[in-house]
Every structure is written in C-alpha cells, then in structure tokens.
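These are the structures in question, set out in turn.
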Structure 1
Amino acid sequence: MNARPLRIGRGIMLVSLTMFAMAPLLMLIVTSLARGWFHPQVLPSTVDVSGWSELLTDTSRRTALLNSLVLGVATACIATVLALPLGRAAALSTRGVRRIVALLAFAAVALPPVALGIGLQLTVLTMGLGGSLRGVLLAHLVPALGYLTLVFLGVFTQWDARLEEAAATLGATGRERWTRVMLPLLRRPIADALALGFLVSWAQVALTLLVGGGAVRTLPLDVLAMLQSGQDQRAAVGALALTIPALVVLGAARVAARRTTAVIA
C-alpha cells in the first residue's frame with residue numbers, strides 16, 4: 001500500500017524537475033518568436049520569425065556565427081592532434097612526469113578565465129596577434145588542450161600495450177599499428193575529444209573578449225551585446241543558435257561511440 005504513494009511522489013518529482021529544466025529553453029523559444037510581448041501579457045500578441053531569418057541574412061550576425069564555427073572546429077582538431085600524443089607520452093613516462101603533465105593540464109582548466117585571459121592577452125600582444133582570429137584561436141587552445149590532455153592521459157594510463165606488441169610481432173609496421181590497431185580502439189576517445197574541444201571553444205566568452213579586444217565577433221559575444229541593449233528577441237535567437245551545433249556535435253560523438261568496434265581494456 002505504501003508503493004503507490006511512493007510512485008506518485010517520484011512521478012511528481014520527475015515532472016517538476018523536467019519542467020524546471022525545460023522552462024528556460026521554452027522561454028527562449030517563445031521569446032525568439034515574439035514581437036510586442038509586454039507585461040502583463042501571458043503570451044505574445046504577434047508571432048515574428050524575422051529574428052531567425054536575420055541570423056543568416058544580417059552580415060554582422062553571420063560573421064559572428066561563422067567565426068564561432070571556425071574557432072570551434074579549428075580548436076577541436078588542433079587540440080586533439082596535440083593532446084593525443086602528449087597524453088600518450090605522459091602515460092608511458094614515470095609517475096613524476098605524469099603528475100607534472102596532469103598538474104599543468106589541470107591548471108589550464110582550473111585557472112579563473114579572467115586571470116588566464118589577461119595572461120594570454122599579454123602573450124598574444126607580444127606575438128602581434130592581438131585582436132585577431134588567430135590570436136583568439138591560440139587562446140581557446142589553452143583550456144581545450146588542458147581538457148583533452150587529461151582525457152588522453154586517462155585513456156593511455158589504462159592502455160594495453162600488448163596489443164601493439166602483438167601487432168609488431170605479426171610484422172605490422174609502425175604506421176600499420178596506428179591505423180589498424182590504435183585508431184580503431186581510439187575512435188570513441190577521439191570522438192569525445194573532438195566534441196569536448198569544440199564545446200570549450202564554442203561557449204568561450206572571457207578569453208574571446210580579452211584576447212580579441214572586441215575586434216573578433218563571435219556568437220556568444222553577439223548574444224550578450226543584444227541582451228545588454230534590450231534586444232530580447234535577437235538575443236533569444238542567438239542563444240538557441242548556440243545550442244544547435246552543440247547538440248549536433250554531441251550527437252555525432254555518440255554515433256561514433258556506438259560504431260566503435262573494440263573496447264579499450
């Protein structure tokens with residue numbers, strides 16, 4: 001007799017949590033389609049999709065979106081290419097080396113974004129890349145490389161080197177060991193790393209603002225500018241646009257994980 005009230009309580013809690021989690025998203029969707037929505041109206045009086053069409057037709061907003069995509073893809077690819085061998089080398093080294101690498105990688109992740117951004121701004125300025133897309137890319141690579149190094153350090157700490165040794169015994173060259181043994185096993189970690197690297201850059205605000213100096217427009221900065229200027233509809237459209245590539249990247253990583261044909265022991 002006590003099971004039914006318990007199930008009802010769990011159902012109410014689940015519905016409440018779902019509504020609490022979905023409320024901001026629903027508000028963004030309604031706001032992105034609203035025009036002339038003022039208090040005390042419960043719903044907007046007019047539906048307007050001009051904010052969505054403007055996202056692709058307005059030159060400044062299209063530039064911000066393109067910059068964010070370029071930075072996200074470039075950060076993901078470069079950080080993955082650098083972090084994979086770095087994590088492998090650290091995992092195969094002594095415990096002291098592993099600790100140092102892990103500490104440096106964690107510092108790049110754990111430092112306050114403003115403190116990290118100021119240091120990177122000064123560094124980028126000395127390189128003559130201040131206020132440029134390349135300078136912002138270098139800044140985004142720092143936290144992304146920190147995250148991905150920790151990812152691959154964990155992967156290769158549990159790596160079974162006997163698989164490579166067995167392939168070498170069977171006559172496989174170094175290149176064949178990479179392409180036929182390691183890469184199939186690393187498909188899921190690489191997909192996760194690419195997704196994480198993209199998301200680190202895609203949502204970056206502080207580093208972009210400090211290193212870019214306001215000269216490099218990205219979608220997160222554009223959303224903040226719209227919100228501060230009271231353009232709620234445009235800000236809502238931009239905020240929703242921020243979620244779409246993130247969901248696509250996570251979905252692609254999930255598909256790649258499902259297609260993994262081997263599991264790291």
Structure 2
Amino acid sequence: MPINLNPFGATDSLWTGNTWVVPDEDVLAKWIAWVAIGQALHVAEILHAATPTGTPPTNDAAKLDAVELLTQKGADPWHRDGWMFQVMSWLAAHVNTPGARIALPHLIHAEKGLDGLEILLDASQDVVATIIFEDKATTNPRDTIRDGVWPEFVKFESGHGVNRLTQQASGILAAANHPNPTAAVNKISWNATRRYRISITASESTPDSRKSLFKDYDTKVQGSIVRRRAEVFVVNDVRAWMANLATKAIAQVAKF
C-alpha cells in the first residue's frame with residue numbers, strides 16, 4: 001500500500017480517523033505519477049495490488065502535463081504541495097474503503113471547490129452519506145483548521161454548496177454505473193447525509209496533540225461521531241518532504 005492507516009482508536013471520542021504512515025516514498029511517488037498522467041480511475045481499480053505494474057497508457061503530451069503538475073511554480077510550492085496532498089488523501093480514502101465511490105482528483109493546481117467527495121450507498125442504492133473532504137498540506141495546522149477549514153464546514157452545515165455537492169455526487173454515481181444516478185441524487189437529504197473529513201499535515205499525532213489540533217470540531221459539526229472524520233500525516237518539514245516526493249514522482253513519469 002502507498003499509505004498505511006493507523007486508527008486513532010478509543011482515545012479520540014469526538015471524531016474517528018487515522019494517522020497516515022508512508023512505508024516507501026518511492027512506491028507513493030509511483031502512484032502519484034500514475035494519477036498525474038490522468039490514470040486515477042485505473043489506480044482506483046488496482047490500488048490494492050502491491051505496486052503499479054507495467055506501463056500506463058500515456059503519451060508525451062500527458063507526460064509533459066504531469067511534470068507541470070509536479071513542478072513548483074516560482075518561489076511558491078504551496079499549490080504543487082496541495083495538489084500532491086489531495087492525491088495522498090484520495091489514496092488514503094481508497095485504502096480505508098476498498099471500492100469507495102470518490103470523486104477523482106483534480107488535475108489542476110488550486111482548483112476551487114471541493115477537495116474531495118465520497119458517497120456511501122445502502123443496499124437499495126440510495127445515498128446514505130456524502131463525505132466532504134478538506135485536505136491541507138500546511139506548516140501551520142491549527143491555524144489552518146481554525147481559520148480555513150472550520151468556516152468552510154460551517155458554510156456547508158448552514159446549507160451552502162448544495163449545487164457543488166449535487167454536481168459532484170451525480171458524476172461519482174454515473175462513473176460508478178449507478179442504475180439511476182439522477183434519481184439517487186434528487187432523493188438526497190443533504191442535511192441528513194452530510195459528513196466531513198479533514199486531512200492535515202502535522203508534526204505529531206497523539207491523543208493530546210489531536211485534541212488541540214481538532215478543537216471545536218464537535219461544535220462546528222454537531223451530532224454523531226460518524227459525521228466527523230480526521231486524518232493526520234506526520235511530517236517534520238512538509239515543504240522539504242513534498243519537494244523530494246515531487247522529484248521522485250517526476251522521475252517515475254520519465255520512465256513511462
């Protein structure tokens with residue numbers, strides 16, 4: 001697996017989630033390279049193999065676009081790092097739930113809108129949960145959550161963003177060959193199905209550190225614990241680590 005998940009367990013009583021561990025950066029870089037050339041759907045299908053095998057279908061233009069995605073623009077690495085972290089979040093979500101119905105990653109930096117959306121269906125193929133993703137690769141995790149993530153979640157809780165959710169959900173269900181995606185989306189009760197998932201970089205992931213990091217999650221998103229998911233990737237120097245990962249992913253693209 002490109003990412004291993006260590007569940008928080010009973011120590012975290014207000015949210016559920018995992019600490020991410022990357023066992024082999026070269027393997028993760030290869031998966032990210034596959035996504036960067038536009039093969040995310042294929043990645044989702046084969047993710048539970050040990051590592052991508054063979055050469056993905058691609059061409060020189062797609063490889064150039066992939067390298068552009070993986071290259072820092074000017075002095076600012078935030079957009080590139082943010083894109084790679086969104087791919088990591090998408091991979092982790094698939095590791096957590098094999099066969100999950102999740103929107104494919106954007107292939108553009110700083111895409112406005114949802115960082116990700118996951119759909120859960122019941123046995124009747126009705127939507128029972130819509131999980132809204134916020135993914136942040138940051139050097140200031142608590143400030144980012146308090147000032148950037150919580151306001152977005154509060155907006156969704158107050159009813160904003162239904163048009164974006166509807167469009168993404170329709171696309172996810174259609175791609176998953178749902179028998180009637182339009183009817184399924186039209187039946188969604190957004191107030192009853194909304195759940196949230198925040199993924200963030202931090203220097204540690206302990207019960208005490210997470211208590212500070214995710215403070216006020218239960219007041220911003222009230223109700224059952226299943227509505228609040230949290231994911232932490234522990235990294236001491238996120239910019240240096242992401243730069244190294246990008247270099248490795250670019251090298252993988254060159255091999256395709």
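Laboratory data are not the source of any read-out in this text; all were calculated from the coordinates shown. What you see is a predicted model; the values in this text were computed from it and never measured. Cβ atoms are built from the backbone, for glycine too; each structure is taken alone.
Before moving on, here are some points about what is shown:
- Origin of the derived value -24500 (helix-only ellipticity at 222 nm (-39500 (n - 2.57) for each DSSP H run of 4 or more, over all residues; to 500); candidates 1, 2): 1
- Looking at distance in nm of label points 7 Å out along Cα→Cβ at positions 127 and 159 over structures 1, 2, structure 1 comes out largest.
- Each of structures 1, 2 was scored by percent of Cα pairs over 24 Å apart; the highest score is held by 1.
- Comparison of 1, 2 by FRET efficiency 1/(1 + (r/R0)^6) of positions 15 and 87 (r between Cβ atoms, R0 = 25 Å, to 0.05) - largest value held by: 2
- FRET efficiency 1/(1 + (r/R0)^6) of positions 103 and 215 (r between Cβ atoms, R0 = 35 Å, to 0.05) from the coordinates reads 0.80; which among 1, 2: 2
- Calculating distance in nm of label points 7 Å out along Cα→Cβ at positions 167 and 183 for structures 1, 2 picks out 2 as the one with the greatest value.
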